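Take a look at the structures listed below.
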Structure I
């Protein structure tokens with residue numbers, strides 16, 4: 001790719017209906033935009049898409065995908081394990097090459113304005129694009145989820161969107177649009193149904209509770225087992241090996257045997273630790289398809305238009 005390259009990793013609140021997800025992804029198809037990864041999870045009821053390309057094209061692709069998600073996803077009917085406030089829940093822009101985080105924050109502001117203008121979906125800005133310090137943390141924005149947020153915006157002015165509102169979109173909720181550094185999504189599964197114990201482990205490693213810096217964690221049930229779902233937002237400060245070592249220690253203490261581990265989405269070469277235990281134990285990890293730099297050189301084909309309209 002020539003010129004500046006920006007990545008966008010939109011998360012949509014649909015992970016069970018493949019045709020709907022492919023229709024949303026197809027809305028991003030345009031010159032200068034490449035599809036790098038697509039992950040669907042029915043238990044989370046969430047899909048994570050990774051695209052990359054020139055800044056203007058990526059912004060437009062992300063905005064179009066939000067419009068398609070508004071058509072196809074009705075949050076009043078949607079349920080899943082993952083917290084969400086919108087049909088197009090989060091739209092983060094990530095600098096890859098020839099562009100700085102501050103410039104990605106401006107792209108996020110542009111995208112948010114278009115989302116509100118075109119589709120009437122209120123927008124919260126988060127992380128590097130946050131308009132207020134208390135919204136730098138995505139968890140603060142998403143507190144209460146769709147059901148709670150649509151009520152509290154009428155009672156608490158501090159919770160109202162940065163653009164639009166105070167009412168949320170009746171079926172598509174709101175959209176959190178931000179700019180951030182590359183994060184690693186690392187999940188660990190246990191041979192157990194004891195969600196309470198895994199949630200206790202999540203609290204111990206979560207940065208917000210005094211755990212590991214730059215680590216966000218949830219304990220939940222997924223695919224018939226308990227899952228520790230983690231976002232490592234600063235892998236330079238807290239490498240994945242540090243997170244893995246801490247979880248192994250907690251698992252031993254709580255007598256929760258680890259069954260499997262996975263990376264969701266892509267991982268940059270700089271985050272890979274080739275001889276580490278965590279990489280050796282990954283399930284189905286193919287460097288050619290999971291490492292960002294390699295996928296940039298060999299993007300995925302776009303899905304065929306699913307032709308869906310309406311939920």
Structure II
């Protein structure tokens with residue numbers, strides 16, 4: 001059996017057998033905590049956008065679909081990137097560390113703990129999908145509108161420690177039409193036109209917003225009936241000093257209480273939350289980051 005089919009079959013079977021995880025619930029005002037039982041999502045799809053601040057997106061007439069998603073799910077009003085430029089933020093979100101990288105240089109190879117390897121080691125599954133990646137497992141730094149700096153998992157591909165198989169590094173064309181075959185966690189990265197990186201505003205915002213609707217709305221509708229969670233976030237803001245790297249982060253799914261939440265979060269909190277949902281070890285700085293707990297609906301029969 002090929003690695004890809006093992007990944008797909010694992011996504012359908014293993015999460016159902018793993019049961020529920022326990023998180024600590026807290027109020028957005030910083031009140032007391034108490035445990036709650038949360039059935040883990042069957043899948044998480046994490047989409048990463050580029051270089052726009054919270055105020056550029058939320059309430060913007062140029063991003064109608066993203067604002068629809070914000071109204072359906074949990075919108076974090078105090079979500080922040082780690083640093084500028086792009087690449088260290090992607091590494092932080094995937095591995096809990098910038099790995100000593102402070103620029104967009106390429107290539108890199110790392111052997112540290114990371115989300116993808118932790119999932120595979122736990123018998124779960126992971127694939128990262130990059131739009132315009134030339135082929136499965138490609139190590140190229142740049143081709144067309146694809147850029148490796150926005151693809152963190154490739155830096156662990158076949159590493160001697162905490163490595164990832166080439167099959168986890170896939171073009172977006174491989175994203176399944178049958179959403180029930182999604183891996184436990186999927187990360188989706190549009191190309192540099194569709195992720196709002198290239199171009200002038202408001203056109204770049206409009207392009208990214210349309211892309212999300214065209215490529216993900218079918219999944220969003222399906223997820224509401226199938227215990228699946230969508231996370232949409234940005235790597236960093238537009239380097240506007242007034243925003244202090246404040247970005248949009250959204251959680252949308254049937255297990256999420258819609259609303260605005262003022263918990264201060266970064267990429268490390270998002271990583272910690274995904275790790276806790278699946279009982280994974282914590283990578284890097286996620287060990288010291290608080291998980292996101294207050295957005296979940298309490299099950300009727302925990």
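Table for the structure above
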| item | result |
| --- | --- |
| Top of I, II by mean count of other Cβ atoms within 10 Å over residues 95-102, largest first | II |
| Test item: relative contact order in percent (Cα under 8 Å, 6 or more apart) calculated as 19, pick one of I, II | I |
| Structure (I, II) behind the derived value 18.6 of mean count of other Cβ atoms within 10 Å over residues 135-142 | I |
| Percent of Cα pairs over 17 Å apart, for residues 79-118 alone - highest-scoring structure of I, II | I |
| Mean count of other Cβ atoms within 10 Å over residues 263-270 - structure with the largest value, from I, II | II |
| Comparison of I, II by distance in nm of label points 7 Å out along Cα→Cβ at positions 159 and 255 - largest value held by | I |
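Taken together, the values in this text are just the output of simple stated rules run on the coordinates, not laboratory data. All figures in this text were calculated on a predicted structure; none of them were measured in a lab. Cβ atoms are built from the backbone, for glycine too; each structure is taken alone.
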